Structure 1
Amino acid sequence: MTTRDALLFPVYGSAVLGGCYLLFKFVPRHYINFAFTVHFTVLGYICVTQLFSSHLHTFFPSLEQVIFQRKLHVRIPLYKSVKDIEITKGELLAAIITVIPTVLYAWTKHWLLNNVFGVAFSISGIQSLTLPNFKIGLMLLWALFFYDIFWVYGTDVMVTVAKSIDAPIKLFFPVNLFDKDPKFSMLGLGDIVIPGVFVALCLKFDVDKVIRKLFIEKVPVDMITPYFNWCYIGYASAILVTFQMMAYFQRAQPALLYLVPGCTLTVMFLAFKRQEMKEILNYDEEFQRRLQENAFIKEINTEKKI
């Protein structure tokens, strides 16, 4: 993600949000939700399969054996590419097992199955979206901070779209589960993924710092993750505040109003406290990766000479 991407993210989000709002205004809702159901059920199936297969490979290494391998040549107008397709035993097993919750979700739309797919989407989103540094991360989160406030408090667009889309793009939390007509609080997946990539950046910073001291500076140090811990606590606390505000005001709340300060201000406070503000703001994930690669290559060459 670049600076331009971070600044345009709220613009793209607003365009999609406004487009969905207009669709629900002028197109019968059941047609739109049918399209969303098919789209997100297929994507959910893929995400859950990938997540499940990665755990199978971890606990059963023998399932990493490749059973199918082929090159796929994609030739369409304006785009040509060659894709390497590999299927392992674990992926095949996961794909077969995942059919069961996928069919059950498409048939029942149960809130628990919705949450399973929503969590899988969130994990995939955090894995695929990478923040290169804290400057862009702060820019992205604070831009979306104002975006969320405007669309929730300033208009009915966000709430209308969130309630209208019958797809796993949100998590449901039961308020009165055992009542005859149970009610649920909702948390959009964007409120998990966007702060989540910032939490992941904090963990990457902590790990890179330890690697740099151990392998480059040759300084003994324990594996500690202070920025990740503080950011994670800030996120969890902000989530609790969000639900408390929803219960108190009895209306939808822009979660990023609480999550953005909860994540970013805790990290900035810790950096100021540890006198590492300059290090935080100058951190570059790509530069650290190249630095580590060069250090490892140099160490390997030294060992070969010996």
Structure 2
Amino acid sequence: MTPNNPLVAIQCLVYNHEPYLRDCLEGFVMQQTNFQFVAIVHDDASTDGSAAIIREYEEKYPDIIKPIYEKENQWRKGTLTKLMNAGIDATGAKYVAMCEGDDYWIDPLKLQKQVDILEADESLMLCCTNCSVVDNHSVEIKPVRGGVVKNDVQGRYNLRDFFRDNHQYPTLSVVYRRTHTEEIREKYARTRNAFLGDWTLWICLLIYGDAYFLNEVTCAYRINPTSVTHSNVDARRLGLAKANFKIIPAVASILPDKYKDIKYDLTNNTAWMWFNLANAYRHQRQYIRMLGCMIVCCIKEPKMLFNKIRNRK
């Protein structure tokens, strides 16, 4: 990073987010920091008025809003990640913050708080926060999103904590350090899956350092019924259940030898994957396939299957 480079580059992916985009961009431009930051706002050939809104903010805040306008949808072409990485690289920023166009930040000191934490400890790779959950009208559904870290205890967490307690870092809350960039991107490319969001990215980052969880609500995660994440829930459940059989071994393959116990568990303790697949088939009313998966699950770990069924009653 040179004196002319921003300290933070915000990565913002936009596709047909017109009803929500102003909330998102306002969250960026309201940030109060003692450092320079920019927002790489990538409009992936939206067919609504998203691009016009981005141009409006680009004109009002040219030092912050740095747009990329696509004429063809890059997500469908499989080139979106490569283009976004190039945009981030061009900024020379030390840190990357993340927020998609239908989510938004509510704390004007969000970036300052997280960067202060990361600057104070170079062994930290990322900092995340808590967030609220809102509907598509920005009406709060839940004041706090559950399951970020166990019992919402603020502090430092490592890769073992991540796996043991099933951490779920809200993507819109994360700021991460741009070190080991090529190694992380290579690992992420091997493990990434559309059904898993950025779950594997957190693993790739945690290989090289720890995470810090700031237990403050700094942003709002939107339950958008038209998004890929929240539309056609049953199909998504089945897709994720199938994807686990490919992605979990891939995750095991990127872990260093010091995590050989985690590698062993990921590779050998697969009964939960068969149970999730059975449950997904149940929701699709494919009962013969469901039964086949439950038989495999029972063979692999009958106690787990019994406990799962008992807990559902």
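Quick notes on this one:
- Of the structures 1, 2, the one that 20.0 was derived from, the read-out being mean count of other Cβ atoms within 10 Å over residues 108-115: 2
- For 36, 29, 20 (semi-axes √(5λ) of the Cα gyration tensor in Å, calculated) the corresponding structure among 1, 2: 1
- Of the structures 1, 2, the one that 15.4 was derived from, the read-out being mean count of other Cβ atoms within 10 Å over residues 60-67: 2
- Comparison of 1, 2 by FRET efficiency 1/(1 + (r/R0)^6) of positions 116 and 180 (r between Cβ atoms, R0 = 25 Å, to 0.05) - largest value held by: 2
- Computed 1.00 for FRET efficiency 1/(1 + (r/R0)^6) of positions 36 and 252 (r between Cβ atoms, R0 = 41 Å, to 0.05) - originating structure among 1, 2: 1
- If helix-only ellipticity at 222 nm (-39500 (n - 2.57) for each DSSP H run of 4 or more, over all residues; to 500) is computed and equals -23000, the structure in 1, 2: 1
None of the figures in this text is laboratory data; all of them are computed from the coordinates on show. Just so it is clear, the model here is predicted, and its values are computed rather than measured. Cβ atoms are built from the backbone, for glycine too; each structure is taken alone.
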